Structure formats: structure tokens, C-alpha cells
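Right after this note come the structures.
Read-outs throughout are calculated quantities, based only on the coordinates presented, and are distinct from any laboratory measurement. Here the structure is a predicted model, which means the values were calculated and not measured. Cβ atoms are built from the backbone, for glycine too; each structure is taken alone.
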Structure I
Amino acid sequence: MSTWNAETAEWYAAKYGEYATNRLAADAVDVAADAVIVDVGCGTGSALRRVAPRVPAGALIGVDPLPRMLEIARERAAQDPSGHRIEFREGPAEHLPLDDSSADIVFAFDSIDHWQDRAAGLREVCRVLRPGGRLVVVKDGGVPGGTAAKRAFLAELARSGLVVMREEDLAEGDVSCTMWVCGAV
């Protein structure tokens, strides 16, 4: 994330911090009231804030490598009725600050393409997922590069031990994204 710093965190928060894909995907994911949900590359925490009312007995953990982004996420969470229940931790996808088998659901909403080493990040996701856990990947506008790029992306998920259980295109107005719900093999 060499191009990401405090300045780009401010730019992202202003332009995309409450982007519709976070809301669309959070609303489309089935969650249990006691789920432990981790958002890798949580940005401003908008996806966790959106899902928080549906997870009153669970845990919500946002992970981001940028200290300034986490400050922004904490500021926005403080303004939200359920925001006090969200914990934010600093760390990259490749070294998640979480215990083994500690998460029911891991979100990667428009963040997976920003991971330094996607294969290492996916291994970390598999490490922290509980048996039966799910990774939910969202990409704004789908996989860029067409069919071959999508096949390569899906093959990378499979190599990591993840199987796509559901693929769904979500849209609202001129905003669209693709969501993949993956389970560990």
C-alpha cells in the first residue's frame, strides 16, 4: 500500500467513505445475531456500521493498515448508534491481528485489490475463519479485465482453499458491484 498514506486516507474517506457498494453488500449478506464479523481494509467502517444493528450479540472488528483511516473510522463510529460496538485494529491483510478460527464472516469490500500480497492475505483469511465461516468479497463494477481476469480471480480463491458459494451482481442507480460469498473447503 505504498501509495496509501494519511493524505490518500482523507481523499478516500471524502470521496468513497460511504460508498453505496458497502451498503448494498452489507444488506445482501446473511448474518447471525451473534456473528463475529471482520472487515479487512475496513476504510471508514461504513460496512460494519451498516451491519451492526443486525448483529447485536456479536463482535464487529475493522482492520486497516492505515492509522489515519482507523482514526476516521473511529470518528464516524462515534457518531453512529451502534458504532461503540465496533473495534478497530491496525494491520494489513497479510498479517491480520486476530486469533486462529476467530471469525464467522470476513468482509473484503473493495479492498482485496489493494492488498500487498493477495495470496498471503487469502491465507490469513482462511486462518482466521472458523469452520463454516465465509469470506465475502465485493468488487466495485466486478472484476476489471473481462472473462479471463475473472477466471484468474476465481482460480486464486480456489487455490487458497475457498469455494464460491454465491455470486451476485448488486446495483443501485449508476453504482454496481459484484459480490462473492466464499466458504473454506
Structure II
Amino acid sequence: MIKPSQLCSGNRPERQTLDEPLHHLTACHRRIEERLDTLERVIPHWEARSEDALAAVRSAFRFFSTNGVWHTEDEERSIFPRMRDRLSPGELAYLADLERQHDAAEAAYAHLCRIVDAFQDPPSAAWIADYAAAAGTLARLYREHIASEDTRLAAIGARVLTAGQLRDISTEMKARRGLS
């Protein structure tokens, strides 16, 4: 029997990078990508191993509902506000676009959650198709967003955030996770 952990990657302990906020964000992106891979990797297993697939998806959902939420809050509450007063109009528009992307990803995630909540064993072909489409949409949105943040946002942050601001961001990130 295949264990859910075999359908899911990234089962190693998360590396603590909170002392380096920009590095932490990119490291978290890798963990998000691992969960996206899981959401897509289970698709061919819904018919034959639906319990294992469901367990793997729920494990990925636990990550998104904790670390994923913290990640977005790290950006929108701690990083973006500290950057705004030092950005060009084009960079400000870029931050606004990132926030719109967050909203789109949250909506796509909520849609996928509703589909999974409606799961019935055995899943119908229509349910599997709906799941695959929703998981694919979420993965595409996130991957495009991550690619942009890994390059452009990280470069802007490295340029405009001071050492003091990065310490403050780190403190807020730790507090968000109950580590302060």
C-alpha cells in the first residue's frame, strides 16, 4: 500500500530562516512548490488510491492554511509596507499587482478546498476532472507569482530594505509563528 507521505514531497523539517526575511520568503516558495507538486501528483491516484490521495491533499492543505497564510501576511503586513515609500511608481504598481495575485491565489485555493470538501469515495470522473482543473489553476497562479517574487521582489527588497527594517520584519515573522 502506498502511504500518503509517498505521494507528498517535502516531509523534512522546515529550515528556520526567519533571521533573514528575504531568504525565508524564497525558501518558503520552495515549500509551497512542493505542496503544489503534491496537489498535482495525486491526480492519477484518485481512482485506485483515493484515501492516500486525500490524505496527501489534506497534508498540503494544512501547510497552506498555516505557513501559506503566514507567508502572505509576512509580505503584505511586514515587507510591502516598509518598501512602499522607497519605490518608483512602476514598482508600486508591481506591489499592487502582487497583492491582486495573492487575492486570485486565495480564491483559487478556496475553490479547490470546496471541491475536496465534496469528495465522495469512489470519486467520479467529473469530480477528478474538476479537481485536476482547480489544482492546475492554483499551481499555475502560484508558480507565476513565485517566479516573479524570487527575481524582481527579492531584488527590490535587497535594494530598499535597511538592516533595521529587516530585523523588524524578522521579529514580526517570528511573532506571527509564536516564536518570539
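Just a few scattered comments:
- Test item: relative contact order in percent (Cα under 8 Å, 6 or more apart) calculated as 32, pick one of I, II: II
- Which of I, II yields 54, 32, 22 [Cα extents along the principal axes in Å, calculated]: II
- Structure responsible for -22000, with helix-only ellipticity at 222 nm (-39500 (n - 2.57) for each DSSP H run of 4 or more, over all residues; to 500) calculated and labels I, II on offer: II
- Structures I, II, by distance in nm of label points 7 Å out along Cα→Cβ at positions 31 and 111: label with the highest value: II
- With Kirkwood radius over Cα pairs in Å, for residues 47-118 alone computed over the structures I, II, the top value is the one for II, the highest of the group.
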